[in-house]
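Engineer: The following blocks contain the structures, represented as structure tokens.
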Structure P
């Protein structure tokens, strides 16, 4: 599931879920879900497919970061928009006290920073 999300393969995610009964909330050793990876890699179709199948889009990794944090640091405006639409808390702080907007600003991802200003 995680590799499919990293590679942006929404079709393979569908096969894994539908035919192999794979769990959408599988995590790696850093507690990243497939959605964390899709968000970080900017794979919008994969992220949408995971959300469609009920992924916990509020899940946090070992750094206390949601997929929104990962999308923000990668500068993925479409995924940030998708996650905000689905109700991810934009004010959530990671273990170092950073919000998604702070990470976007730190990484110089102006589009995401501007998007999160009013959220």
Structure Q
């Protein structure tokens, strides 16, 4: 469950920016689906303090997703970076509601992050 100040803004951020699907909505509460087995709840009533959500979203193109999320109000906490010895690129962002989360992109064998 993620606390948010502006529920509608948060819904737009996660549905437009990450492709989550709206599954349930009532006053002060929204449930969004990520894939088949994951539900993320948004609850109105944020204390405005940045907080770690514990969420990591696996994406196909981390650079494009970061750009899209920044356009929707995200702040980049850690720019996308190749993790030495691993075939993964990680980035940390904060949504407009103060929830910090990670993006992860698994690179194909032999691919390198050139940005």
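Engineer: If semi-axes √(5λ) of the Cα gyration tensor in Å is computed to be 27, 15, 11, which of P, Q is the source? All intermediate terms of the calculation are to be shown ahead of the outcome.
Structural biologist: Working: P: 24, 14, 11; Q: 27, 15, 11.
Working through the options, I get structure Q.
Engineer: Next up: Name the one structure among P, Q that semi-axes √(5λ) of the Cα gyration tensor in Å, for residues 4-67 alone of 20, 15, 11 was derived from. Before the final figure, lay out the partial values.
Structural biologist: On the way: P: 18, 12, 10; Q: 20, 15, 11.
It was calculated from structure Q.
Engineer: Work out which structure the value -6000 belongs to, where helix-only ellipticity at 222 nm (-39500 (n - 2.57) for each DSSP H run of 4 or more, over all residues; to 500) was derived from one of P, Q.
Structural biologist: Details: P: -14000; Q: -6000.
Corresponding structure: Q.
Engineer: Work out which structure the value 3.5 belongs to, where distance in nm of label points 7 Å out along Cα→Cβ at positions 36 and 76 was derived from one of P, Q. Please list the in-between numbers first.
Structural biologist: Values: P: 1.3; Q: 3.5.
Going label by label, the one that fits is Q.
Engineer: For which of the structures P, Q does the calculation of distance in nm of label points 7 Å out along Cα→Cβ at positions 20 and 60 return 3.0? Mind dumping the intermediate values first?
Structural biologist: Details: P: 3.0; Q: 2.1.
Only one of P, Q returns 3.0 for distance in nm of label points 7 Å out along Cα→Cβ at positions 20 and 60, namely P.
Engineer: Further question: If FRET efficiency 1/(1 + (r/R0)^6) of positions 44 and 84 (r between Cβ atoms, R0 = 25 Å, to 0.05) computes to 0.95, which of P, Q did it come from?
Structural biologist: Numbers: P: 0.95; Q: 0.05.
Comparing all candidates, it corresponds to P.
Engineer: When relative contact order in percent (Cα under 8 Å, 6 or more apart) is computed for each of P, Q, which one produces 25? Please report the intermediate quantities before stating the final value.
Structural biologist: Working: P: 21; Q: 25.
Value 25 for relative contact order in percent (Cα under 8 Å, 6 or more apart) corresponds to Q out of P, Q.
Rule-based calculations on the coordinates, nothing more; no lab input. In this text the structure is predicted, and so the values were computed from the model without any measurement. Cβ atoms are built from the backbone, for glycine too; each structure is taken alone.
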